[in-house]
1. Compute FRET efficiency 1/(1 + (r/R0)^6) of positions 155 and 251 (r between Cβ atoms, R0 = 25 Å, to 0.05) for each of P, Q and report the one that scores greatest.
2. Among the shown structures P, Q, from which was the value 27.1 of mean count of other Cβ atoms within 10 Å over residues 115-122 calculated?
3. 3.1 is what came out when distance in nm of label points 7 Å out along Cα→Cβ at positions 11 and 43 was calculated for one structure; which of P, Q is it?
4. Comparing distance in nm of label points 7 Å out along Cα→Cβ at positions 51 and 315 across P, Q, which is largest?
5. Comparing distance in nm of label points 7 Å out along Cα→Cβ at positions 171 and 195 across P, Q, which is largest?
6. Taking mean projected area of the Cα convex hull in nm² as the quantity of interest, name the structure among P, Q where it is greatest.
Structure P
C-alpha cells in the first residue's frame, strides 16, 4: 500500500498513541551512576571540566549514594582517586584502602544500592598506565594480571556487588574469575570493559580520576576507534573467560558497535556514556544551544535502542528525576 492509504502519521498524532507504540523504553532501573572517592572528611572537590560532578570523601560519598537511591538509581560505579601511588599500583589492592572503605560505607548505609567497583591500576600507579610498565616504558600485560586480580578480590571482600575491570589487559577476566573463585567469592559478577576504545572522549574523566598517563598514551592496549570486528573478538574472549556483563565504552559515538555486540552475544550489554559526552552536553546547554533534558533523554534512548541493557551515565540522577516528572511533548 502507499499514500493516501498508508499514513504512518496516524500513530503519531497524539502522545497517547506515541507512548503506546514506542519501541524502546528508558527507565531508571537501567542506570548506573559513576562516582569518585577521595581521602579525607567532608570534602567535595568539583571537577572543573564536568559541571555537577565532584570528587567526594567517603562521608560525602555516602550522602550522594543515599540521594541516588532515593532518586531511583539502582547502582553506582566507584572510582578511587588515590593519594598513595607506586610503580605497580599495589595501594589499590590493600584491604583497608580507600575504595574498600568506601564500598563498606555505602553498603552499610544504603544496602539496597548496587556498588560496582572499577578495577584498574591507572589511578594507583605513578606513571598513570593501567598495568605494570617496563624500564623501557612498555605496558606489561602478564605481570599486571596478578595485581589486578588482587584488587578485584579486595573490592569483592569489602562487599562490592560486582567488579569491573577496565584495564584492557589480555586475559584479565580469566585471572580475576579464578582469583574470586579461589577466595570463595563465586557469586560476585564481573562487569568487563570488554570493548574499550582509545577515545578522545575521556579527557574530563582523567581530571576527575587523576589518572592521566605520565608519558605516551593507551593505544597499545585500548582499541582503535576505527575497528568493529575487533570489538566482537574482544567481547567473545571476555565472555569465554567468564565475564557476566559486557561493556562498550564510549557509547554515543559507538552505537553501531553496541548493536553488533548485542547481535553477537547473549550476555547483558552495558554502555558507558562517558565524561566527554557528558561535558559536551553540559557546555552546550549552559550556552543555551540545546535543551539539556531533551538532548540527554534522546541520547540515552539511542543507546538503549542500539541494544544496551544498562547505561552508565553521569546524568543518572537527573534522568531518574526527569522520568518521574510529567512527560513533556518535546
Structure Q
C-alpha cells in the first residue's frame, strides 16, 4: 500500500510539474525579452534545465524541490513585468475613458462613437456626457458569440430612465498590427481596457460588420444594486488611467471582471459557466436573474438582436430599437 501511495503521489507531482513546465515555457516565450530569438532560446533552455534536474539529482523529491526553485525564478520575473499605458495603440483603443463625480452627477469623458464603414475602415470619435445617477434604473447584458458556442464576449449596458445608456466592454488593449490570441491572453501580452462607448459603436460593430451573434438580456436587479455596480466599474476605469492592468484570459477577462464588480453586492456563487461563458445565459436563467416567463430556448431565440440592428442602422434610436426584443422576452403580465 505504501508503494502504491508513493507511486500515486509521484505521479500527481509529475503531472503538476509538467503543467508548470508548460506554463513557464509560455511565460518566457511571451516575456518582455527584447528579441524573439532570445525568448525562444530561454524558453527552450528552461525545459532543458528542468529535464537535467531530474536526470542529475538523485532522489525524486530533491529534484522536485530544485525544479520548484527554478520555476519560482521564472514566476517572480513574470510577475514583475509591468503593464503600460504608453504603447503604439490601435486608433480605436488609444484613448482611455474616465469619469468625474459630483454627488449623483457623473460626467464621463471620452465615450467612444466610431463611424464604421467596415471592420478595418472607420473614423474614431469621442464625446463627453453628463448623467444623473438618480435616474439609473437597470442594466442589460449583451452576450456576443464570435466563434465557439462555448465562448462569448460579454458587454454591460447601464440604462437611465431618460433613455440614455452607458455601454462598457472589457477588452484587450491591442497595439497596431496586433491580433487577439487566446494563448497570448494568459501571458501578459495585452493590457486591459474598459471601452465606454455608444451602443451604436460597440453593438452595431458586432451585429452589422463582424457578423457576430448578439443576444440582449434585461437583468432583474434593483436600481441601488445597479448604481453600486456602476460606481464600482468607474472606480476601476479611473484607476486604469493612472495604473494600467494586464488582461488575463482566465482571471481578468470580460466575464470574470464583471463578476468582480457585481460579487460584492450580488453575492452570487461561482459557477463554471462564468469561465465557459457561452453558457452564461443558462446560468442567469436558472438563477432567475433574467425573465423566465418563456422556455429557455424560446427566450434565447427571441433575445437575438441581429436582424433588428441591421434594419435600424446607425440611427439615433438604435438603442431603443434593439430593446424591442424585450416586448417578446419580457411579456407584459396578464390584466
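Here, each number is a calculation from the coordinates, and none is a lab measurement. Every value quoted in this text rests on a predicted model; they were computed, and no experiment measured them. Cβ atoms are built from the backbone, for glycine too; each structure is taken alone.
1. Going through P, Q one by one, FRET efficiency 1/(1 + (r/R0)^6) of positions 155 and 251 (r between Cβ atoms, R0 = 25 Å, to 0.05) is largest in Q.
2. Going through each structure in turn, the value belongs to P.
3. Q
4. Q
5. P
6. Q
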